Each structure stands twice: as structure tokens, then as C-alpha cells.
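Undergrad: Pasting the structures here.
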Structure P
Amino acid sequence: MACARLSIAPLAPGTLIFVLVFGTLGAFHWACQRPRTRLGQAVRDGTAYYGLFMAFSLTGAVASYPVAALSSGYADPALHRIDLAMQFDWLAWYRTVAEHRWLQIAGRVAYETIYLSPAILLGYCAIAGKRRTAHDFIVATWLAALLTLIAFYFIPAIGPLGYLMWRDPVAYLPISDLWQPTLIPLLRAHAIGQIDLGHLVGLVSAPSFHTAAGVLMIAYGLNLPPVRVPLLILNTAMLLATPVEGTHYLIDLILGALVALAAMALVAAGRVVVIAIVHGKTRRNHPLARGCIT
């Protein structure tokens, strides 16, 4: 943050709201530290899950600002060429949505379910006692955010809406607006000094974090039969809405999916390492093992 000459506005309304939310979650979590009922256990676990997930997500969103400020150039020409090589016409996709009001409404609703799906997944994990799935999902999300930010530094882009339509009138303004071509130059020029947590916007084009999150929620939701179908439907709809509402190239989505797969692989590998370490300690602490050592 300091290198990019940025700081968080401590007294901004959005910042204070997040302080209130985290404080409330912390209070409920502390009150249920020694639960006597199943509900108390669910509240204890759920507040921890939500708190960690929100903290990681918020950190990732804030970190995209200094990354954008320290980046240089734009990868849009290369990203667009890759889309054309895959015969994906983003403008045709966009114009179809712009011509149909119901597609605009459906796309906006679907795109915003990125906030609903984690609540469903983590809420069910808290109620059903699925700690391993919750922990794996949270860590995978954090890793996906980290990998996304690293990639973003090397392949910053303003997105297809800004790159392909800069000469044309915008018939339909998606949720992601034109924040990338507007804010990235300002951040690089250090014209923005403070970040209001209540007005964070998406600056990352490639990889698409919406796609990474959607793939993660579908993958981990497969282990939770009661919420498997709702998560599959919600996130499939979100992925379909992402090219227009998130102003993403198709290659952005592919890279986002690869980020999700890499994050899940790292989580799985991490579990193997932890199990091996714990198993090794258990074997060394076994009475027969201690006898052999002595």
C-alpha cells in the first residue's frame, strides 16, 4: 500500500460498516466459545467461517488497488486475439444482452450471487459440522485470490467493454461499469490516495476471480448433497453472466478456472503434507518407537 501511495480511509462510512460487521461476528463467536447446544456450535463455527471468508475477500479486493497502481501496460490486445482465435465474439454476446432487458436483469441477479453462494455453502457447513469442507474452501479462496493478484500484476487489462467499445456509445452499462479504464490510470498516476472500503470495485480482468470463485463453490458444493444443486445452478448462471456483467474476455474465464484448479490442488497437497507430518510425529511418539530411539 505504501509503495503505491495508498491508504484505507479509516472514518469512511464503508470502513465503519465493515468494522461493525466484524465486531458483531466476533461478539457472537466469543459468546459461543463453549456451546452447549447444536445451535451454539453452528453459530460459533459459522461466525468464524464468515469472518475469515470476508477478511480474505476484503483483503484481496483492497490489494488489487496497489497492484493496479504498480502495474504497467495493458494486455487487452493479446487477450482479444486469444478470444478471436477461440472464435469467441464478445461484442456479439454483449449486443445480445443489450438488446434484451430480461437478459440484463437475469445477468445482474446471477452475477451478484457471488455473495449468496458462499453464505449458503459456509452456512450449511456450520449447521452440518462440515469443518473440513469449510476450511478447505476458505483456504482455496484465499489462494485463488493470491494467484489472481499475482497474475493481474503481469497481465493488467481494461476489459473488453473499454477496449472494444471506446469509440461507440454504450447501449448497456454492466455492473462492472467502466471502472478499469477509469481507475487504473488514476491509480498509476497516484491521483487516488485513500480507499473507501464501501466503494471497492473490480479492477482485475485476467484471471476472472468471479470464475475462480464459481468453480470453487461448485467443486466444494459437490461434497454437500443438500446444497449441491442450488450451488450448481447459482454458479453456472453466474459464470454465464460473467463475460458481460464482469466485462471479461473468454480467456479471462479460462484463466480463472485454472486458478481455481491450482488453488484446490494446493489445498489437497497441503493436507497430504500436514497428514504426513502428524503421522510422523505420532509414530515417533509411540512407546515402541521411543524405546528403539533410546
Structure Q
Amino acid sequence: MAKRQGPTLRAQWLGQQLRDLREEANFTLRQAGEVLQRDGSTVSRFETGEFPMRRPDLLALLDFYGVDDRKQREALLALNQETWQKGWWDGYADEVDRKFVDYVWLESRAQEIRTFETILVTGLLQTPGYARAAITAAEPTATDEQVERWLELRLARQKALYREDPLRLSVVLDESVLRREVGGADVMREQLVHLADMARRSNVEVRVLQLSAGAHTGPCGYLHVILLDDPYPQVGYIETLAGAIYVEPPVSERLVAAYARLQEIALGPEETVALIAAAAEDLE
């Protein structure tokens, strides 16, 4: 969970769209800067997401680029407003990677998340004991204070499942996740009981991909697909030891298709709950 700060994902989205609009209109950075009475390097920083934009500057550029579609203008203005807003997750920006702070922001805006896990129970469904053991194993040199802060963040994220308009969560777990004892037998049993309980919620679906399924056409490892309302794109998220990767359409559509294939060959929700309950009993 090393720190690395930089432009937020939403600022990068806005900047990319502004660059596309400028290039489509055949204007240079210098010409765009003249409209704002600034130099081209400032516009470049807007486009990379390094500098936040004031609303009047954005309106001036949209007028200059000939963007007169009301829906498109409103979407860009809404996205720009988001770049200025802070959320509770920003309180952890000095302790976790910038990209993960972006991920928590995405969770707060998501209508649905689909995730495939091969190592651990997905973070939104972890118990405190399981989460603490997983964090400690992943970060063996972390101080107790760091572990508690990261645990606090993980548990706070779970509130999205209980909000008034709850996040819909669809999970495919490799069967090995149920058999891998994280934190010892007692912690693991508590986690499995909680997982079965959560799988019965109307906004949560859990499926297990059995070991007997053999090789499959899904990806090897971990993936998240995050579905958001306009003006945001469908986002794919892949986390590696080298860092997190975000992908947007059309690339993210490949992840959606891969997840659908995994769902097809996994156990159904009711069979999954029965298998989880049996795994919990094996630990008694």
C-alpha cells in the first residue's frame, strides 16, 4: 500500500475529453491558452489532470471548441465539479496509493461492481478479523498503526452495501478462497459464516468457481468491473504488485465478457451458499 500521489482519475477523465475536443476542433494548446489568457502549458496541465479547472475556464473552452450539445456540456461540467469535491476517502490519501483512493471514489459512485477473486474474499465482504490477517500478510513490515488505518478504510468501504440505494455486488470466488485459512480456523470460520449471510442479501450475489471446473476462459487472477451512471464510463480495474491498472471501453468490455463466462461455469447462488456453509462446518 505504498503512497504515490498524482492527478485523480476523474481529473484525468476530464482532461482526456478536453484534449479530444481540442484536437477535433484543430486548435493548438497555444490557441486554447489565448482564450483563457494563459499559456499553452497551463492548458496542457488541465488536459493531464494536474491542474483543476475553474468553471468559467471550462465554459470558455467548451464555447471555443464549439461544444453546443447541452447533455455533453452538462456532463463535462458535472465531472469538473467532481474534481473539486473531497470525500471521506481523501483522508487516507497520504497512506495509500492515489489509484486506490480513486477506486474508493469509484465505489462511492458505482451502481454495480462485478469481481473475480482467486486468493481472498473480496474486501467488501471481509470480516474485521479476516481483513486484519490479510493486510498483515500482505504488508509484513507495516506498523500496528498502519494496519489499523488500512483496516479502518476497508471496513468503511463496506458501508456502500448498506446505503439507501445500495451498491449491487456480484462476486465469483475461486473455490480455493474458501479453503485457504486466513487468520486461523476460527477467523476463517467466522468469515465463511459472514460470507454466506451476505450472499443471501438482495443486492449481493456470490458464486463459487469449483476446482473441478478445470481451466477456464476467464482471466488468470483478479479483476473488477465497475458500472457507473453517466457521465462516467464503464471501468475495469486490475490490481498487481506493480500497481493498479484502470481500463475503459472498449478494453473494459473484454473484462465484462470474461466475467460473464466465469458466471456461466460457476455454481449458482443457492449452491454456492450451501458450499460455503459446508466449508465453515469443516472448520468446527
Structure R
Amino acid sequence: MATRSRESKNVPLKELEAGIQQAEASGTVAPEIIQKLSSARDMFHRRDEFTAQACCDHSTTCEKIEEETYTRDWKADFDQGKAPVEFGARYLCGKEVGQFLKSMVSIQRAKRILEIGLFTGYSALCMAEALPDDGELVSLEICEHLKNLAEDLMKESHHTKKIKIILGPAIESVKKMVESKEKFDMIFLDGDKADYIPLVKMIFEMDLLSAGGTLLIDNAYHMGGAFDPSLNRPIPHQLRDCIKALPNVHAILLSMSDGIWMVRRMEDVERDTI
């Protein structure tokens, strides 16, 4: 299941598979070239399988959330007016990212986490599982249907008591948090991509992140938009420029899944630089 999640976001692999199919259908491409391309495709698959097998398994509740996310009839939800768009399994972060987030909570020794974009609650629960008993994860979600669905899917876990869901537009909710001088040890940004740049600016310019805190931004590649000009998706490039323009910030881009930015204050990364 986790490998299927990864593959759904692997745009270069899908392009390669499409190219192989076209080459086979044309009848004009030499078999040895098709074999080479097929070998490269198979190595992609085997690498993904190895990565999935190398990661720790997720909890029983997270597994159930993943299964429901893959098997749910998202088109029916949209057609019935329950959801503003036709959601799907591509919105799920996947096991590898979920376990990475869980590890980051542990490494960060976080007690307060802000998640922007709840979806079916998978990533929220992964992170909450690593929080101490008195820790709190605040998740912002604009879709009431997703909020209700996530609450139902997560209810079997005793870690759910650490999760607080706030319904409404993310920017409005974050503004209220800034006004009340709230702080978070870790922030996971995984909501509406159009909100990414204003939210990143607010997080650093208005000091929402605690000292020593970490901002993680999912979908940095924007499903291929960062490297496929034909998709005409400017947001990943604009976000890259926005992050690079922030003063005294250290950022790296992890290539797992659809790409994850890790952004921290420079003072928390480089000690005595010249």
C-alpha cells in the first residue's frame, strides 16, 4: 500500500512507463532499447519497495486510515456535495512520510505541533503518536466533511486526545494564533498550495515557530510542477524563491515522496560560522 502511494506521486516514473508503452506500441523501437528502459523502470519500483520495507510499520489505526483513504469513493463525496473538490489517495502523505514526521517529532522533542491540512487524519495521528501525554497537535482543516471523517477514523487511537481540530480557512486561523502569541515546536504545512507563500511568511515574520523549531512543507515538487514546464505550475518556484529570500533561514529539500522542505532558523543550525 505504501509503495502504491509513493508511485502515485512519482511523476518521472509515470513518464517513463508511458514512454515504454508508446515504444512497444510503435513497433519501430529496437527491443534492446525497450529492455533498457524497462530495466530502469523496474529499478525505480524495486527502490520504492526496498524503501517501504526498510521503514517501520505504521500503527493499526494509521493502517486503517490508509486503507479507507485508498478504497473510499471520493467521487461520490464530491457528487453529493460533501467535498469542495474530488479528493483522492494522492492527498495521503504515505507511510514513509508519516514515519518521517513521527521521527521528527521525537528528534525535535516537540510538545506543540501545528498541522495545516488534516485530510483523513493520517499524518496528524502519526505525529500525535510521538507526542508526550501532555503534548498537543492542532490541525487546521477547511472542509467539515474531512474533519468529521478524520475524527471517525482516528477515534480508535488513544492518541486522538492530543489532537485538536480547528475548522476554517488556514490563513484566518493562523492570524488568530499570531494575535494570541501562540508558539509551535514543529509546523507541518500540507494544505492549499495557494496559501503556502503567505503562510510561510507569517510563520517566520510573525514568530509562530518556537525557538529551535522546524517547519516542514509537503508537496514541494507539486506533483511534478517543480521540474515539468509543461504543467505550468509556478507555485513551487515561487515558494523556493520565497524561502531563499527569508533572512537568516536554513532550508533543505528532501526528495522523499513529492518532496518535503525542512526550514529552520539559521541560528539553530549554524553556530559559529565565519
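Since every read-out is calculated from the coordinates, none of them should be taken as a lab result. Note that the structure is predicted; figures quoted are calculated from it, not measured.
Undergrad: In terms of relative contact order in percent (Cα under 8 Å, 6 or more apart), which of structures P, Q, R is highest? Spell out each step's value before the answer.
TA: Numbers: P: 28; Q: 18; R: 15.
Once relative contact order in percent (Cα under 8 Å, 6 or more apart) is tallied for P, Q, R, the winner is P.
Undergrad: Work out Kirkwood radius over Cα pairs in Å, for residues 11-74 alone for each of structures P, Q, R, then name the structure with the largest result.
TA: Ranking P, Q, R on Kirkwood radius over Cα pairs in Å, for residues 11-74 alone, first place is R.
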